[in-house]
1. Kindly point out which one of P, Q the value -3000 was derived from, the read-out being helix-only ellipticity at 222 nm (-39500 (n - 2.57) for each DSSP H run of 4 or more, over all residues; to 500).
2. If relative contact order in percent (Cα under 8 Å, 6 or more apart) is calculated from each of P, Q, which structure is the one that comes out at 18?
3. Can you spot which of P, Q the value 3.6 was calculated from, given it is distance in nm of label points 7 Å out along Cα→Cβ at positions 174 and 238?
4. Taking percent of Cα pairs over 25 Å apart for each of P, Q, which is largest?
5. Where is FRET efficiency 1/(1 + (r/R0)^6) of positions 86 and 142 (r between Cβ atoms, R0 = 41 Å, to 0.05) largest, in which of P, Q?
Structure P
Amino acid sequence: MPHLLRSTLWLGFFGLILWAWWVMYSMSISMDLDLIGRPGEVGQRMAAMDPRMDMYMPMAEFGPLFAMWAIMMAAMMLPTLVPTLRSYEDLMISADGTRAGWLGVVLGYLLVWVAFAAVITGAQLALLFGGVVDMLGIAKSSWVGAGLLIVVGLFQFTRAKEICHGVCHSPMSYFLGHWRTGFRGGLRMGLGLGAFCVGCCWGFMSLGFVGGVMSLLWMGLATLFMVIEKLPQIGHYVTKPMGFALILMGIGWAAYPMLSGG
C-alpha cells in the first residue's frame, strides 16, 4: 500500500507538469507563435494593437495574464523540485516524514511561485502600458532585451545568488535545519524552499521578456538550465559560466542592430 501511494503521488506530480506544458503549448498556438516566440500573422496584428484601445484583449488584463503566468510557473518550476522531493523521501523514515508532508512541500513551493506569478503579471502589465513590451510580452527595444540579459548574467555572480542557489542545490541541508513533521510542517518547509528558489531563479523568468513569455523553446531552455543548476552533482559548476554566457548574449543583442544597420 505505501508503494502504491508513492507511485500515485509521483504520477500525479508528473501528470501536473505535463498538463501545464500542454496548456502552455495550446496557448502558444492560440496566440499564433512560432517556437522562438515570434508572432505569426495573427500574432503580429495582436502585438501591434494599442492595449489602451476600447476592445477586449485578454493579455492586457490581470486575470487571464495571471492565469498564464501561474500555469507557466507550474510547467517550469515543478520539474526543478524533483531533487528536493527525493531528499524529503530520504528523510521520511529517519525523521518521521510523511506523504502528507511530501504533499505539503509541493503545495508550499507552488504557492510561492504562484505569488511570484502575480508579481510578474503586474510587472508585465506595467511594461505593456508603458510601451516597453508588446501585447505578447516581448521587449520592443533591443536595448531593453540586452539590459535584461546583462543584469541577469551579473546576478549569477552575486552573494544573493550564491545563498539562494546553495539552498536549492542542497535541499537536504535545509530540511535538516528546518525540519517539521506532518502536512503543516511540509507546507512550511515548502514555503521556505520556494522563497529561496524565487531568489535563485527570478532572473530566468524575467528573460521571457527577451525571447517571448510564451516561447516554448526559450522557456524550455530556461527550465532545462534551472533543472541542471539544481542537480547535486553538477549544479554548482554551471552557475557562473551561465552568467558569462548571458552577459555575452546581452552584448551581442545590443550590438546586432548596429552591425546590421537596423
Structure Q
Amino acid sequence: MNRTIRSLILVSCLALTQGCTALGRSNSFTLTADLPPEFTYEATAVYVPAKGEACTVPGGRNTQIGYNSDREDYKQDSEILLRRTVSGCPLVLHRVDFYVYGWYGKDRGDFGRDSAMIAVREELPEARKGTFNAAGLSEFAGQCQFLFRTSGGLRRIVKILDCKRMDESGVQPKAKPFVAYTLDQLPGKTVTLKIKQADEERPYMKDTWIKVPGGWKRCMGKGFEDQYAFCYGNYKDFSTFRMPDGRDYCTIYPGCTENKEVTP
C-alpha cells in the first residue's frame, strides 16, 4: 500500500470518527438542575412527528422518554434526544415536562411536587426564545414554597409544593417555571432548571392556622375528626399535631414547641 493511499484511509477514518461524535452532539442537549437540598426532578421528553411527516406511532406510547423517575437513582444531568425514529416515524422533541419534588420526611409519601416545562418548536418569535451564553449555557428559574396542612386523626403534618416562575422582575404568582427554545438552538447545549426555596412555609388553607410568636397554631375546629377544622373566629381552642419525623403532641409549627401567647 503506497503512502498516498494510506494517508487517504487515515483521513477518512478520522473524518468518520469526528462525524459520528458531531452527530451525537447534534442530536441532543444536556438537561441539568440547580436545586435546594432534598429536592429532585423528574423529566419526560415528549415527541411529535417531524414537520411535513404524516406518519403516526401506533398507540403513541413510544413518543415519550422518562428521566430520573426513581429517587434512589437520581442523577443531576439528563441527555435529551432531539430527534428519534419510532415504528418508522421520524419524531422531533416537542416539550420536556418536569415534576420538581421537595422531600421533607423519611416516609415514601413525604414529598410535595409541582410542575415546570420546556417547550420546543421549529420556529419561535425572537422575543419568546430562551437565550444561551457564549459557553452554550441557558437557565430558567423558579421559586418553590412548602404549604403545610394536617391529615388524619392524629393531624400529621403533610406538605404541598408550590412552584412559581422567576424572572428579572421577581416571582410570577400565576405562572409555573417555563422556557421555550427552537430545535436548532439546542444541539450540544446545556439547559439548567434553577430552583430557589422560599424562606418561609405557609398554611395550605386559609383560616386553619393562626400566626403566633415562633410559628403557627392549629385551630381545633369541631374536633380531631374534623379534617378541615376552620378557625371561624375561635382563636382559643387549638389542637396538637404530629411532625413528619414522628414527634407527637406538638403545638407550634414548625418548631414543635409550646407557646400560649396567641395573636389572631
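Just so it is clear, none of the values below were taken in a lab; they were calculated from the coordinates. Just so it is clear, the model here is predicted, and its values are computed rather than measured. Cβ atoms are built from the backbone, for glycine too; each structure is taken alone.
1. The read-out comes from structure Q.
2. Only structure Q yields this read-out.
3. It traces back to Q.
4. Ranking P, Q on percent of Cα pairs over 25 Å apart, first place is Q.
5. Once FRET efficiency 1/(1 + (r/R0)^6) of positions 86 and 142 (r between Cβ atoms, R0 = 41 Å, to 0.05) is tallied for P, Q, the winner is Q.
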